[in-house]
Each structure stands twice: as C-alpha cells, then as structure tokens.
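Please go over the structures that come below.
A short reminder: the numbers here are calculations on the coordinates, not readings from a lab. These numbers were taken from a predicted model, which means no experiment stands behind them. Cβ atoms are built from the backbone, for glycine too; each structure is taken alone.
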Structure P
C-alpha cells in the first residue's frame, strides 16, 4: 500500500491543489497541520484525509510534523510519499517511483524534479527553481518531497524532531550509514509554489539555511561524512570573518582598506563564469544571512536554548 503524508500551515488554496492531485494516487492520506487558522484542517477532512493537529505548546518543526504523520499510517503501508502543503504531485510520478524502488531493493528514497510553479514571478522564485535542479542518479539527500520505503525509515528512527531545518539531508545521511541508497530520478515529481516576492523573505530563508548548515556540521561533521562542514565554513568566511576583518583593518590603517571589499565583486565574477550573474550575485550575498543563521545556532547552543523555527513565508 502507498500512503501520503502532507504537512502544512495556512497554505489555503495551495493545500486544496495538493490534496486534489493526490486523489486516486494513494491509499491513505495523512495531513498534519501546524497551527493553521485558515480552515486547512476542515478542508483536508473534506478530502477524506486523516487530520492531525500538532500541539502548539511544543513548537512546530517540519520534522515533528512528518513523524506525527508516520505514526498515524496504517499497518500495511509499504511506501510513503512526503509532500509539503504548497506542492502538487505530478501525474505519473508515483508509478515511476514505485517501479524504480521495486527494481532496486537497496534504494530507500527516491525523488524527482521539483519545479517552482511561477519562476517568472520574482528573482527569488527563479533562484529556488534552480536550486531544485539537482543531478540525476545516486544522491546524498532528498528534499521535503520524496517517496520512501517505510521500513528503513522507521528502522533509523524517522526524522529528528528537534531540527528546524535540514531534516531531510540528516535523515538521508543516517539511511546511507545503514546501508541504503538515495536516488534522484529523471522524472517530474512536484510543482512547488514558494511565492517569495520580497527580499526579506529570501533573506530569512537564507538565514534558515545557515542555521541548518551549522547544526548539521555539529551533528555529522566528523569524517568521513563531513556533513555541511564546507558549507558552514564558506558562510562564516564570506559572511562574517572576511567583512569583519576588512572593517577592523580599516579602523586600524585607514579607510583605504575598505577597497578590499572589491574581493566580493571578484568572487561574483568568478561564480558568474559557472552560471549567470544573477545567480552569482545572490549566492555571494546569501553568505551574509547564512552566517547570521550559523552564528545564531552557535549562540543558542552555547546558552542551552531551544531552537525556534525560522519562517520565511
């Protein structure tokens, strides 16, 4: 049996589109809601989904929501399709994914091409669509949308409830350590509707990525995985260490030292040779919020504080 676990919060019409696309595709649908106030739970019930409303006192994370969905699955479920509530499953994906899993018994997770529905709406949407375009073949990780075998997922303990971001790569790492493989298929999987049209939302999303990098490196940064160690170092170097060093040097030697900020222009030009100028510019600019997210994680960890989800919608 194939089931689907959908998570969401105030997704409105996007959730309706998500649930509509699932009709006839799976045998069971679980919708896990994280404090919606827009009638999402009633809408999901109208589609025949089993609805789980998370306790708002415990704090929300996507990982916690997905684990709650896993716990509610019927006993005969063998495969589970995870979906974010702002995503719509593409026709034919389930069949392609199941066929691949049945032909490759050592693969625990398959994902396909997640596309941004309106990349033309903003430069941020276009950047996200490019982010989803990962290489086809054996992979290190999947994203929020993926089809998984239920048994290995439960064997490794599911998702880590306390992660506010980066929960899928962390899960995939543990699956790979248990001997399973992750695979990216050359198949259309989902439409995603980010609707990021403001710079502040892109900034918060990038800050969340930095938090995930730092936490992932702390959890699994040791060899041989070196999980997100390089990403964390790049964020801290370009987003914190280098600019602070230039400003300190300028205070000590004079404002002429500020010309060293031209290094960022050179870095943008270098990256543009591998892609395009817009992508290169935002890749470099994104190191600043990523560094902020990483440093916030270190500060919170040092104080023993509890992680709080970083929302960007």
Structure Q
C-alpha cells in the first residue's frame, strides 16, 4: 500500500534497548510535510535516543523509520539538517568561513545570501566563532543546519541557555523557516516554546508515548477552563478539599469551569484570597499531570 503523500516521516514500533534498559519502547508516530512536531519528555524518557535514530546516528533494536515512505538510506543525510544540543566549531574560524566549510560538505546548497539575511549574520561574518554570544551562536548553528537546503530539520533543544529575548527572537526565526515549507522535528524543555511552535506534540515517558496531539487539543482534553491556585495555609481549617483539588508543594490547585462561582464559594467558606491566582491551563500543566514530574528531573 503506497504511503500517504502528506506523510514525510513515519516511525513504526520503534524499540531501542541497551543492557538493562529499554530506552525506547515501541514508539509510533507520523510527521506531516510542513509540520512542526515536538518530542517532549523529562530527562531519561527516551526522546534523545529517539531523535538520534531519526537523524540516522543510531540504529533501532527493532521497528523502523520511513522517509517519504521508504527506509532510511545514504541519500537521507542530504535531505535533513540537524541542530544538535551542542556543536563543536572549528577554532580560529570566522562565521563566514564556518558557513563555507559546512557548505563544502554537501552537494546541494541553500542560497548563502538568503541564509545570512534570514539568520541575521551579516554584521558578524568576520567575527571569530569563539566570541559569539549565545543568541549569535544559535543563529549560526541554525544556518549551518540549513546550509544544504534540507527538507526536514531537527532542532534538539535549540534555545537552552538563551535569555528570554534571544529565545523569542529564535522562535521568530523558526517560524520564518517553516514559512519556507520546511518540516521541523523539535525537542525542548520549554513548554511555552512547544505550545507556540508545534502543530503536534508527543509526550514521551519511560520510552513510551503517553499523549499525542495538537497542544490546545491536549490541554482541553485534560483540563477545564481555569486553574485556581492559592497557598496551602490559605485554606480554612476543618474544610475538606473538593475532589477536583490537588496539593502541589505549597500550593492548592482547583480545576474549575466557572471561575466567578468558585471565587464566591471560596469567600463563603473563609478561604484567604490574598495570594490567589487564576491561570489558564497550558501544555506544562498537561505534562506535569501525565508524567508526574517536572521537565528537568
């Protein structure tokens, strides 16, 4: 049966075992052309191992990865670009020289001028790569990942360590890349980043997918309209917590559909509303609910 034309990358029952551990335990998902697909999970969940298999760096114990409906072959490397978590650049090279070096490794090339303009590298072409700021380095690494004009782009935690402004600037850059028709597979520890950039996400824990779908769809499936948070000591003594409430650290969380009615009720039972906060549920709330721990544990 021929593959669906809109499916660019397909993962079928992927397993990767190491002595004493099954890092990837039967993952299956599809990435559509032009889509940004997010692989999310705490450290040790198996997402990095999965990404290495998708990039062709590692081989699965069983299962397979299909690109355009076919198993990966040597030509696959020409069709993808990769921005690793950390990349060692050649010492004593300028940004411009670095771009030329990486371009020489491929038979197909993106337009150099377009890359320089898009990644805002024009003012630093003559700068030594060792003295780049965090944001400048990440923009260069993205340009290097795009130097072969790939159809599929892998971004492995591309904004880790950037300040908030640099991170948002990088998000704008990724959205520019997507408007060019590129397909993106992204891993990130920032849920705001995944919620903004990704069309689909797969949350992975202990090597298995525990949830998959569009970010807003997952949020609506797992949470009501709002989450009311207040300090534990703000709850009145002797009043039992409702079934929809949970204690997380020093906070009580109430999942509610009608915020106004809940606030009236809290006031009537004598709860201290001074430190109360009303939040709209987000992807991080879904992550915490499904995995039971924070992103960096």
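For which of P, Q does relative contact order in percent (Cα under 8 Å, 6 or more apart), calculated from the coordinates, equal 21?
Details: P: 17; Q: 21.
For relative contact order in percent (Cα under 8 Å, 6 or more apart), the value 21 is produced by structure Q.
When log10 I(q)/I(0) by the Debye sum over Cα atoms at q = 0.08, 0.09, 0.11, 0.14 Å⁻¹ is computed across structures P, Q, the figure -0.44, -0.54, -0.75, -1.05 traces back to Q.
State the single structure among P, Q that was used to calculate Rg/Rh (Cα atoms, Kirkwood Rh), for residues 216-287 alone, giving 0.96. The partial results should precede the final answer.
Numbers: P: 1.09; Q: 0.96.
Derived from the structure labelled Q.
Out of P, Q, choose the structure whose coordinates give FRET efficiency 1/(1 + (r/R0)^6) of positions 64 and 264 (r between Cβ atoms, R0 = 30 Å, to 0.05) equal to 0.00 when calculated. For FRET efficiency 1/(1 + (r/R0)^6) of positions 64 and 264 (r between Cβ atoms, R0 = 30 Å, to 0.05), the value 0.00 is produced by structure Q. Could you figure out which one of P, Q the value 2.5 for distance in nm of label points 7 Å out along Cα→Cβ at positions 40 and 72 was computed from? Label of the originating structure: Q. Structures P, Q were shown, and helix-only ellipticity at 222 nm (-39500 (n - 2.57) for each DSSP H run of 4 or more, over all residues; to 500) at -8500 was computed from Q.
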